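Structures follow.
Taken together, the values in this text are just the output of simple stated rules run on the coordinates, not laboratory data. Only a predicted model underlies this, so the values are computations on that prediction, with no experimental measurement involved. Cβ atoms are built from the backbone, for glycine too; each structure is taken alone.
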Structure P
Amino acid sequence: MTWKRLGRGLLFGLAGFLLSTGLSYLLVLQLYTRHDRELAAAMGSFFFFGPIGGAIALVIGLLV
């Protein structure tokens, strides 16, 4: 593995984290119907959907 490939993987991972966090935040705000949806959107997006999207993007970035 070269440094260039690792750097690309990390950039893809960061971009995937940010993109999946933002998209999941908007989706949870639209689809969640309970009274605490802002908190659920923030916590779920940052701690659940963001890391999953970042890990998937990291693997894609390492393979490309």
Structure Q
Amino acid sequence: MSRPSYVRRPTEVAAIRAAARSARPQPPVTSLMAALIEANDRRDREAVTLCAHRVVRTAAPEVGE
């Protein structure tokens, strides 16, 4: 039994390139901090890490570069 291979579609490649080129607005720091507190309350370590990184990138964009 052969496994199906992954076929990339031209529209998928174009969509990925367009998303990489466009600037997406960052949410406000207050809502990111609220999400961070919520993740901490739920003891979700991965969400805490993601939220903390988003807070830093929003508050100080030069850090992520």
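Before moving on, here are some points about what is shown:
- Read-out distance in nm of label points 7 Å out along Cα→Cβ at positions 6 and 22, computed value 2.9, structure in P, Q: P
- Looking across P, Q, the calculation of Rg and Dmax of the Cα atoms in Å that yields 14.0, 49 traces back to P.
- Source structure (of P, Q) for helix-only ellipticity at 222 nm (-39500 (n - 2.57) for each DSSP H run of 4 or more, over all residues; to 500), computed value -19500: Q
- For relative contact order in percent (Cα under 8 Å, 6 or more apart), the highest value in the series P, Q is held by structure P.
- Structure responsible for 17.8, with mean count of other Cβ atoms within 10 Å over residues 14-21 calculated and labels P, Q on offer: P
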